[in-house]
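Just so it is clear, none of the values below were taken in a lab; they were calculated from the coordinates. What you are looking at is a predicted structure, and each value in this text was computed from that prediction instead of being measured. Cβ atoms are built from the backbone, for glycine too; each structure is taken alone.
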Structure 1
Amino acid sequence: MIKALIIDDEPSAVNTLRLMLERYVPEIKELKSTNDAQEGLQLINTYKPQLLFLDIQMPMMTGFELLKQVPEINFNIIFTTAHDKYAIDAIRFSALDYLLKPIDADELRAAADKFIIKETLLLHNKSLYNNLLHNITTPDKKDFRMALPTSKETIFCRPAEIIRLEGESNYTRFFFTDKKTLVTSRTLKEYEDILLTYGFIRVHKSHLVNKTYVTNYTADGMLTMTDNSKVEISRRRKEEVITQLKAN
């Protein structure tokens, strides 16, 4: 049985989400909602939800401002938002879930499935949400910290600390400027979607590189990185990659 809470200032949005949850997420057996952020804070303390659907853009108090007032985040959050690139990037960098309004039924079900899986694990929610609050308040997106979950812990890093990424089936290996490496259980494609606007280039189906750390490239399609590693450029990406490197 899942206890859920919806906090959204738009009554129509609350009603729509409530109906969708009843239809597509029957695992939720208890559901409360409010259009008032202050009342939402009280409900978090008294109702103690396991799952919170939290709107980001609310008058008087945004979803992020609300979170800052929660003394202990011992529940999972699925953010709901209209298109806000800055907020969405901050959420994705923090390895947290969001739903873009208008909410899609399949995406809602997928987010619920992730929550159900998480409930069987010991989550380090506090560090993830603290990182989100850092990301959403920093004035420069280059200072966003990316959450990298491993089998033992979650590591936080800035894009500028990453030299390159290498895909290994459903895993991704990170190579850092301090010569450390890290393997996460996420695909290279997931990180590509986040990092392309931070100076990273997909040079091969298995390689994503930070072009800041490319020291040389050869006519036969091989990159040399600042850590002296060699990365192959795929034939079909060669022209595009070289164009992007020359634009550096």
Structure 2
Amino acid sequence: MRFAHDGLTAVAHVHGAATPGLAVVLVHGVGSSSRAFDPVRDELLRRAPAPATVVHALDLPGFGAAPRARRDVPVEEHAAVVAAYVRERVLGAVPVATAPPRVVLVGHSMGAQVVGQAMADHPDAAPAGVLVGPTADRQARTAARQALRLARDAYGERPRALATLAVDYVLRCTVPYYAHQVGRMLDHHLEEVLPRVPGPVLVLRGEHDPVAPRAWARELAAAAPHGQVREVRGRHHAMDTDPGAVVRAVLDAARALR
């Protein structure tokens, strides 16, 4: 479904229960799309914890199936779109006299920055978050350094992840928009945002992720008042290598909301 907010349009791919107890919102990284989370979505639905789960996999404005954005969009505005979507299409869709679901946002790479910003600016719509391979490490805040780290990461990623990225980068996101969004990613300092987050934050990194180093993940978890850090199998796209560990992190974050 399409969702418009403040002149920007996102697209949501919704799977699962009509009246869930847990709503999981998946937010992809720069140049990517909701398809990057397919293994996590499938694992969430397969495990179907009680109460039932619904998964909202988003294509941010200008990415994936979402229409091309007419302007560059900063991380803060992506976060506002995500928060508005949760208010209207997740919490606002609950029938009268039905308890609202617990909501957990999951962001990968730049999507982790979007989720962290949403948790700081809109805690009512983003009460808990899982940040997978968050960017951009303070030691590598240039396009050249990020490109080098991504190139190192590509050598060990699974073919499915690389094929999905190639299609999304080349065919679904224009090069100029991608370049501008990388600039927005580099300008955004997640370590300065997380201290304002009141809810639980779980930082995940693949044990061999060169894009989100161990020291950076630990710094981010320490910056959040209720932050934790974990390492899982794989590299930057740990959603492909270890979707079960990502799902366990989501369920742990949900339990922290009780």
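What the table below lists for this structure:
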{"quantity": "Read-out FRET efficiency 1/(1 + (r/R0)^6) of positions 140 and 220 (r between Cβ atoms, R0 = 30 Å, to 0.05), computed value 0.20, structure in 1, 2", "calculated": "1"}
{"quantity": "Computed 0.91 for Cα Rg over 2.2 N^0.38 Å - originating structure among 1, 2", "calculated": "2"}
{"quantity": "Given 21 for relative contact order in percent (Cα under 8 Å, 6 or more apart), calculated: source structure among 1, 2", "calculated": "2"}
{"quantity": "Structures 1, 2, by distance in nm of label points 7 Å out along Cα→Cβ at positions 44 and 236: label with the highest value", "calculated": "1"}
